Each structure stands twice: as structure tokens, then as C-alpha cells.
Structure 1
Amino acid sequence: MATGDRSFIPGLKRLALEASEGQSIVGSWGHKFAGEDGRLVGYGMMNAPGLTLTNSLILAQKAGVNDPKVRIAIERSTRLLRFYIGKGAIPYGDHQPWYQTHEDNGKCGMAAVLFHLNNEPEGARFFSRMSLASHGSERDTGHTGNFFNILWSLPGVALSGPHASGAWMREFGSWYFDLARTHEGTFVHQGPPNTRHDKYANWDCTGAYLLAYAHPLKKLYITGKSKPLIPQLDHHQAAETIADGRGWSNKYRNEAYDKIGEKDLLKLLSRWSPIVRERAAMALGRRGVSPNKEFIEMLSSNNLETRYGASQALAHTKTPSPEAVNALRKNLDHEDLWLRIESAEALAKIGEPAMSALP
């Protein structure tokens, strides 16, 4: 495009149409393209190729591909993916939001780029922040290896600004990238600590690392060519978000939160991060804490995240909390779908005392 040569457009349009026509009727893709009936072939939906293909379709539009099939495919996919905004990392497929870590095989980074390209600040902001909070053991893992977690790290993080990029590099990226560099200047795939299921051994990953290092140049759409769409975090905000990602490893998943006091865990139930809220809720549940008065007050908070957190905590309590039934019932009528779902899960945990909530 920089040369003005447009001879690539027919080929690009052909590929974009193949991808669009291979989408399922609900906006997803799988291991293969969908069949003629619009249903996925194989065992179902995969968000990793779906995000990548949607990014490619948006970029194809920017390159000059103008076709209604492409527009419809983008609209279907983004409508499906918007569901996960504010709820967790984008999961493997047609599953509930991923709560275990802030990133899942690079899909939050992919989503941050996607929503930024599609001029949707809410999604870009949330998933960029999720990317920033994923570092250390969270980042150094992944289904079939950590390749995609590393590849899509800075493309997602950098959207939140230079303080975000700097904080993430200081916490994890700078030393990890240095260890991946060979004496020849190329970069190799290091793999996660446990390499048993790693599928990317011996890959030359130079391109992936150069993509990260190219962000200051801002020459490509995926490296910040367009103007910032979302608020750029300051130093304090970036440091806070980095802190949200600490305290978890594959081997020691609970120990850090089990050391946090009850009052501080209750505060964490109101954090922006669904992962922090879930970890705090689980920690309260493990120690058998049921501060019902506080939970009930939180269920009527003006802050939606606080209501989420209280519902999550009630779903993890070891003993039923019938005192919370009325407050949870009220939230079943809330306009926010996810709060209604979280409230229903908490009521299900309470069991028999919550039967009055049934219509």
C-alpha cells in the first residue's frame, strides 16, 4: 500500500470473502470453516482463529476491500465478542468468560487490537488493560504453549499508552525478550516452564519479537499507526494494573490471596478486574468467611463491579447465605445481563432457602 500498487486487491478480496463465507451463522469460526448450513464443522467454536480472522477482515477493509459479506462477517463476530467485555478473558470457545488468568492464549491482546481497529473504545480499553495485567507466570503459559501469549502481548498492552508499555516491560517483557535473543540477533521460542504440551519448540520467533519492538515506530495499524482511541494510563494507573496480575502461578494458584486479610479481600471484590474479583471470592470461600452484612450491602452498590464481586463471593461460600436471597432476587431484574447471571449462580449455591426466587 505504501508504494501505491493496488494489484494485491483481487487476491486480498478473494481471501476476505473465503473467510467471511466460512463463518458460522452466529459469527464464529472453528478448526475448519463452517458447512453450507452455517454450522461449524468439528467440535465447535474457537475464538483464537475467530479473533485473528476478524482482525484480518477489518484490515482488509482498510486496505480497500469493500464487500457487504465482509461487513456482515465483521458485525457478526464483534457482536459475539462484545459479550466478554468486562467479564473476563475471552475463552477457548463457546464457554463462560475465562476467570483463571488475565490472558488466555493471547486472545485479550487480539481483542484489544480488534476493538481498537473497529473504533470501539469500551472493548479496546478493557482488553488492553487485561493484557497489561498479564505478565510473569500468567503470561508464560497457554494452551499448547505460550507462543500466542507472547506474540499478542505488546500489541494489546501498548494501546493503553507508553506508561503501560513501560510498566509491562519492566515487570516482564524486558528480561523475557532478552533471554529469547540469540547471539545472531534472532529470537527463539522459549516455551513455558513445563514444555510437555508445547507445540512450538524450535520455532524461529524473530518476527513476533520484532512486532513488539516496532511499536514505537507506529508504522502499522497493529503497532499504533492510528491515533489513540482509549485513555492513556498514567504511571500510577499502569503500576496498579500490573499489581492486579501478581500473586498467581500454575503451581501456587491460591497462596498469595490466602495471605490477604479479610477486609482487603472484600475491597478486592470491587476491582475492575474480573480475575481479581474471582480470586478474592475464592479466597474468602476457602477460609469459610460469610460476611453476609457486607455482601448484602455490596449487592445494592452503585458500582456494578461491586455487585459482581459480591455475587461471585456468595457463589463460593461454604455455607448457604439465605440472608442474601432478597438482594439477589432484586438483581435478577437488573438491566445488566451478566449481573443477572451472576445473581442466579449465587442463588443456586444457596440452594433450598433460595427457592422463593423461582417464578
Structure 2
Amino acid sequence: MTASFANFDPDFASFLTRNAAPTDGTHWSVARNFLLDERITRERAESYKNRGAATRHGNVEEWSTRHNAYLKKEVFVTGDGLEPPEHIDVGDLDVCPDTFRSPAVFSSLGSTLSFDLIRVQKVESFKRALNESPETVLTWAAGALASDREASRDLDELLQRFARKRKYRPVFATVWDDLSDLFGEIPEQDSPDWVDTLRDRLGLYTYDPKPSGTLEKIDPIPILIFRYPIAALPRLSSLDDRKRPLAVPCVLDGDFSHAFCPSPRESDTGHTMDLAGAASCNELTREVLHPAMRLRARHLFRVGSITRPVDPNAIHEQRGLHLIYLRECFRRPEYGKHTDEDLL
């Protein structure tokens, strides 16, 4: 059974409605997402409320603080510095995030073990987590792609340390088939602007080499692209060995995101909002969440640098188009009307 924050708690709904109205506010799209999301289970809504996050907050900063407290306790499981487990006991709340505790939110893609997923990781994140220089990481990555054994060992060790440091927070990933047109059999055959196009298709709004309103020069953002089969994901005690836990993303699975937009209840996955605008509803990129896992050097697929700035008007311009496509794909002509009629 699902719950909508539009009618779950009157005080919280009133707070969300007030902050969703002006598109020049700081959290208008986030508030709209909370009113729009149809994939919240009743249990998760109660858990969110019990953490003091679903109430009439004094301001969005207070809401953000409560939201982050919920994430820290229920979603970003600490892991105590250990490597993410390959088998997860759904009843162990110290290991299993709230995201994967209900089978009602799982995607059928979890049964397609041979399908590949794509994950993007900023090289800078290794510096923040492990104080490893970007230059060193890029050297190891280049060596691993060239099948250098020593570089592959170094990268494997780095990824192991990173997995331990990252906690057991759920991982956003996309479906390889939806992005394969950007890549050739070898890097030399890739689309010339694949890195920036990939960023746009995945809705990575914060991956901006020149933040809006600054006079700074473009500062390229190096990224690592990992590709791995669904079969490589951790197993969940509530599923048989022929399935892996892939969840449909909802507003309670991560930090506040202006580029996130929940998909209708009929959808088997989430969908990223293309920052440059998808050409049709058939070109939306599917998105899922899976449990934390240790990546391997063999999963590294490409290395690149984002150089194209994000259009500062992207969210305002593309959210309406994204919702129109979701309406078409899932035959929901009224979807988003109560939250985003001004953009449709």
C-alpha cells in the first residue's frame, strides 16, 4: 500500500504546497516532488514522520535538516567501515537501508541478470573520501583500461577502500541499453560529445563545470563510468537467487534534488530528467537504485571530463517536458497537473 504526502499529513501537505507554489523559491521542485510521488509505502511515510520530517516546518532549512536526519538513520546505513555485504538480511536494519525493505518498490529488471547498468562517479569524490589525488586516480584508471595489471590492482584497492568509506547508501544507476548509442566498440568510436551528453541525459545538474552566476573559467569535471551486470549486485534475503534488489527511486532515497522527478506508479523504473530535453518519451533514460557494492577495476568502462556548462534554466524548461513524456508513456494525461500545471 502506498501513501501520498499530498494527503498523508495535513500539516506537512500545507507546508509542501506553500513551498511548491513559487518557481523562484529555493526548493519549489523538491516540494512538488513530495506532493507528486506515488511510490511511497505507508511504512516509509510513517518512518519519515517518526523522524520529525513530515510536519509543518518553520522553513525549508528546518525541513532539510529533518530530511537529512532521516536519511542518516534509515537510508545511509553506516556499515562501520566494513565492505558492503554480498548477501543482505532485509531484517537487519544496520545493513539494509529503508529503500530495500519493501518488495512493493522493486523493479522487474531485477530478474534480468544479464542486463548491464551504468554508474557515474566523480573522480573528486575519491579525494574527499580518501584524500587520493585526482591525478593518481586518473592514472590508475587509464592503466586499468589499457589492461595494465599493476594499475588494475591499485584501482581495485582504491575501490575497496572507497566502498568501505561510502557507507551502505543506495546507489543510483541507469540501464545500459538506454545509453549504448553514445558508445562504440572502442573509445575512439564513441560519440564526440558523449561525456556532456551523458551528464545531460542522466540529469546530473550539480555536475556543472561552471556554476551559474560565477565568473570563473570552466573547470572540467573528470568522471569514471562503470558498467556491470545486474547479476553482480548483492542478494537480498527476501528474494530468490534469480533476482536482485532494484528499487524504483522515490523522494526518500537521497538528498534533495532539483533535477529529480518521480515517475508514475505504473512505471517499473524511475526516469532521469534530460537537462537538454529528450526527443520523445521513448528516449527517456531508465533509472533504478541498488544496494551498495564494491566496484572492481574490471567494471571500469570509460573515463571522461565534463566541460559543457549546465543551462541555468534547465530545470524550469525541462521539467514540464519530462512530465509530458511521462504522461504519454504511461497514459496518465493528468499526471503532474496538481503540482506543475504552470509548466505543462
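Below, the figures for the structure above:
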read-out: Which of 1, 2 yields 4.8 [distance in nm of label points 7 Å out along Cα→Cβ at positions 20 and 284, calculated]; value: 1
read-out: Among 1, 2, structure where helix-only ellipticity at 222 nm (-39500 (n - 2.57) for each DSSP H run of 4 or more, over all residues; to 500) as derived comes to -14500; value: 1
read-out: Identity of the structure behind 68, 51, 40 (criterion: Cα extents along the principal axes in Å, calculated), options 1, 2; value: 1
read-out: When relative contact order in percent (Cα under 8 Å, 6 or more apart) is computed for each of 1, 2, the largest belongs to; value: 2
read-out: Which of 1, 2 yields 17.8 [mean count of other Cβ atoms within 10 Å over residues 236-243, calculated]; value: 1
read-out: Of the structures 1, 2, the one that 15.9 was derived from, the read-out being mean count of other Cβ atoms within 10 Å over residues 92-99; value: 1
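Every read-out reported here was derived from the displayed coordinates using simple, explicitly stated rules and does not represent laboratory data. Just so it is clear, the structure is predicted and the values come from calculations on it, not from any experiment. Cβ atoms are built from the backbone, for glycine too; each structure is taken alone.
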